[in-house]
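Pasting the structures in now, so scroll down.
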Structure 1
Amino acid sequence: VDVDTIAAISTGPGAGAIAMVRVSGPEAGEVLLRLAPALEEIPAPRTARVVDLCDPDDGEVIDRAVATYYRKPESYTGEDVVELTCHGGVMAPRLVLGACLAAGARQAEAGEFTKRAYLRGKLDLIQAEAVSDLIDARSRAFHRAALRHMERGLSARITGLRESLVHLESLLVHHIDFPEEDEPPVALDVIAEEAKGVVRELDALLVTAPEGELLREGALTVFAGRPNAGKSSVFNALLGEERAIVTEEPGTTRDALEETVQLGGFPFRLVDTAGLRESEGRVEQLGIEVALRYLKGADIVLFCIPASEETSEEDRSFLEEITAPVVLLETKADLAGGPERDTTELRGLAGAVRVSALSGQGLDQVRQLLPQLAYSGLVGDHRDQPILTRQRHIRALKIARSEVELFRSSLEDGLPAEIASTHLRPAETALEEVLGVITVDDVLDVVFREFCVGK
């Protein structure tokens, strides 16, 4: 554990009314006294004091700030901490930070405050990662998931699973130590059934992984259809701004336009693509190739056909080739007076909505439908359940599940208890690595490298 004192600007750069410089370490209180010579002693903990901050080298006043002192271990890092709330902008926080460094502190590395909090037991590793996710969250759903992790929702579930594995080990002790006895306290088939329950709990978490990962970047939602089918107009309407150029001329969109938007609190990466058709123009051909690449990786496809036009054979052929869920958007509904399209002949549709970018018809329906398709396990009553959003967690839980399943099958196949039990320790280790109970430096470096400086 580090023993020096660190400092960094904890607020974002740029114009603002206030900024914060944070100092943490054994000399945090002394650094404050060197910057605020009017203070005769370190202020009482958690008491805000207005002070003139001075350059420790020449005594020149650099800012008037509010200083708050936190005594260890009752602080974010578990160390002595000073938070200096100074004027915002560019110069004031830089001068205050420079004064802290001149007074004996060291420039903090990215994520070092949270790393110290983890190393001193203030947070487990899942909570530490959740701090970074909370800062980076760009949708309400991801923010909610990060907050649940901060509150130990996922940590508690994984801790409970680890305790279940320890309990399984304790049940095996009698079988391993006294194999000659005919009536052990707990039969092996009962232990195997308990192991099956642990597998079910691991599966319940792992099933959240695909949608949990989507929360990070957003569900890739690709507009597709013929040229001049109204794709760009609906794209702009969902964004709420004129991002794509809209004209009556077919083939206006030559490249893919990608924007991130929240729908129902969930993140979506909307992509407007070139109209699909045979083209002799080189530029348009390139745009169509880009569109096809996006379609291959799409989580949802919004296939656009003007409401006044019939479904063509090319449309049917295209829909049969798409593997992602497809929502049919009958566009330009304000220009169509006939009945809605019969979609029974179009196999595999996840939904069909008649929309008008001009009048707004159907747009709310689209906004409600897309989260249900991309995040069905996270909407409604399920939204407060802990979910897996990081590959590190997913890999570890898959290892744990595999080992517990091998343990269960070994018992059912009649292998000796001491052999079957060799699968439990690796499962426990995998869960402990998620929590950070045991770690290697490389894992910590990867986790905290993602943080901003000052957190």
Structure 2
Amino acid sequence: MSWPGTRGSGVLTFSLNGKTLTVPPGSTILEAALAEGIEIPHYCYHPGLPVEGSCRMCQVEVERSPKLLVACATPVAEGMVVRSGGEKVEKARRAVLEFYLLNHPLDCPVCDKGGECPLQDYTLRFGPGASRYTEAKVKRVKHKKIGPHIVFDAERCILCTRCVRFCRDVVGTGELGVAFRGARSEIALFPGKELDNPYSGNVIDLCPVGALTSERYRFQARPWDLVKQEPSVCPGCSRGCNTVLDVRHLERKGPEILRVRPRHNREVNGYWICDIGRFETLPAVGRCRLRGPALRRDGVLEAASVPEAVAALGSRLATLLREAGPGAIGIIASSLLTCEELYLVKRLATDVLGTPHLDFRVRPAQREGGDAAEDHLLLRTDRTPNSEGARRLGILPGPGGYDAVGMLRAARAGDLKALLVFGEDLLGEAALPEAGEALAA
């Protein structure tokens, strides 16, 4: 089998379903089709993973080839003529889908993937209308927890090996493999291992059939319940991974974030996010709701309205400025805040209070040059998203001003009479050890 040679222009021209396409050398038929918005069904192919060619769903007819070829693993050649439809292709797709469905359970109504499942979609559009299989289905393990976040249902698995390739070739931990042979083949953990790498949640997105599901999201909602898909940026570290927030809105509870998924950005996070961003940045109870302010009266915190709290704070700060001057007030702002919020903090410090005591650096990684890659993928040592924004906006001590450590020590010594803290948990994990001493004094 051969095609005419490659032209020297740096591009290749070929025909797909009668349409002439021009692609860079090295492109596969499937990549060219997807770039043009032409659908070729596929399961095992993913643009962020090495090509496997195992699912056989993307078979196409290539002129001068004696048999069908898989589009994901066949490079485009100059003058190639390709058809992604026709009797031979459609017959092959039906056969592949029929094999997938032989032992696949009919549990779509309770499967978390139901409603956004390529196996459902392709079966409806390309598959057989009825099953010819009358033998007993192979029974496999169901709802097995294989890691802190992942539940595995082997009966649903179609062995696309996306999860295996992700752990082996992207993360490099290689916990998963294909065990046994023939019809008994299934995804399995290597002995003594569990799926606990820092990026394990990505196998949920990669799995096309609901064999790998999130323990946290499992049975919580259907895809059509998630009425909003809000683009966002992960606050888990300084990487700034692009994400999508899947939001459900119940009349009694209001908006609720149920899922965090990666949003592709080639320059930042590619197709992935870490487990911190996926599972640990959601509110503890999933509600998009702020708690109200409180005022301390006679040593007891009591709920107050926002106007009442703002008025009380303004009155106390004004009295303090008159009696002790701006040097008696310090401000610590969190780099969890947005640039707009940090700008307002800066204005408060310089234009309203006039204090030089301003800082955001409460962790070693927030110091200049302290942030570094934690691994070969995404994680950064600075676990806040906006240290760079805080630095560029000047959330730093002025002439003669204290840094965060200095402010805490001055507060403990009584030199600072008021310390305003915006969005930061000074007693939380990885915060300054001086905070506990100062706040206890």
Structure 3
Amino acid sequence: MDPTRRDVMALAGGLAGAQVVPGLAWAGAPGHRLTAAPAEVQLAPGEYPKTRVWAYDGRVPGSMLRWRQGEMFEARLVNGLDQPTTVHWHGLRLPNAMDGVPGMTQAAVRPGESFDYRFVLRDAGTFWYHPHANSLEQISRGLAGVLVVDEAEPPEVDAEEILVLDDWRLTEDAQLHPEFGNRHDMSHAGRLGNYITVNGAGELRRSYPRGTRLRVRLVNAATARIFRLVFRGMDAWVVALDAMPLEAPERIEQVEIGPAQRVDLIVNVSAGTGEEAIIGSVERDGTYATVSVSVAGQEQAMRAAPHALPPNDLPVLALKDARQVPLVMEGGAMRGLSERVRWQGSKREARALYEAGQFWAFNGQAGMDGAPLIEAVLGETVRVTMENRTAFSHSMHLHGQHFREVFPDGKLGPWRDTLVIHPDETREIAFFAENPGDWMFHCHMAAHQMSGMMNWIRIT
């Protein structure tokens, strides 16, 4: 089915149409003051009231932060909320104390207080930032933004588009549904929204001539939705995943991007003058335009496939001698937990765990315990076999270092920090323990994270 413009938005009573809003707001560097506070933004079309959200610097998405590779990043988080918060700089290889996990790498920032983040930007690429305190509510209310780290030699393109994908659970009056962490969301697919946005708009419209070459940075800031995007009237190549360049660009017609993942693309506008090029989101009831490009203006010659981006300095994995660690995911609706699962220091019956809002487990452990899931020695390669025995997909994220998938034939996939594992899949990853400290390892479906799928590793 060809993509068609989303002209009916299925809120409880129905939102019609799509509103074009300005793109991402840019913040200067260095030393950005990042304020998390309540705000009102026009998410729904203009005939609806503004939506009350929590936002960084009053914007959804938050301020777009931009630095160069090798520079010293500096930002001060100011907490204007009525509850503690932090900032996690997702995908960055940074000192452990800067990772933004309350109770593990820092104390939570209390209302009215601030915290300074400062670290060298080792890698170029597309990153994002979000809270790691009460993550489900705080991210769902709008706290998310993009951090771009430019390479010394960027690719030759005519323009850049940074596209933040998100979904929102809105009521009939375009307000956020106030129930966070209900048991259905926690035990099923998570808090799926009923209104999809890109850069805070129901649909983004652009105009470019045929032959325009774009760099497109995709970020999935949703807490549960896996986006499946198709490209029509565009020739698209993936050049980086989760900020890490591919060894060679990969030509695609569609792409899957799970919660917290990023995809960098080089795109040629190939639709003819007077036509429309579309990035469409594949949903259950059809494929809808999230980005529409009117093709107009002086045509350019179509360019050949792009070259690979400059690689980041990544370690070499020693697979032959690597220690292997199993990670079995279980729980959730339709399949449930084993009879007795460890939680808060003792084994509990499944019914007691459900009553406490714990529906998932890693290796028979719900949530975090005093012992890490993995203890690794600095410089060690560790292989983790993740088996998904649940009926739902999980977006597994490792803090502090990237990993590569190990395929059954022994070949390695691209470097990533987040991997979507679908029901009944078994996927193996390998990481090099290069960054000392205690690091989170969890499902980035935030409702799953808060209900059992949150654990940690230790590197010494």
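Each value in this text was obtained by applying a stated rule to the coordinates, not by laboratory testing. Just so it is clear, the model here is predicted, and its values are computed rather than measured. Cβ atoms are built from the backbone, for glycine too; each structure is taken alone.
Comparing mean count of other Cβ atoms within 10 Å over residues 159-166 across structures 1, 2, 3, which is largest?
Biggest value here belongs to 2.
For the read-out P(r) over Cα pairs in 20 Å bins from 0, in percent, a value of 25, 60, 15, 0 was computed from one structure; give its label from 1, 2, 3.
The structure behind it is 3.
From which structure (1, 2, 3) was distance in nm of label points 7 Å out along Cα→Cβ at positions 55 and 399 calculated, if the value obtained is 6.5?
2
Kindly point out which one of 1, 2, 3 the value -6000 was derived from, the read-out being helix-only ellipticity at 222 nm (-39500 (n - 2.57) for each DSSP H run of 4 or more, over all residues; to 500).
2
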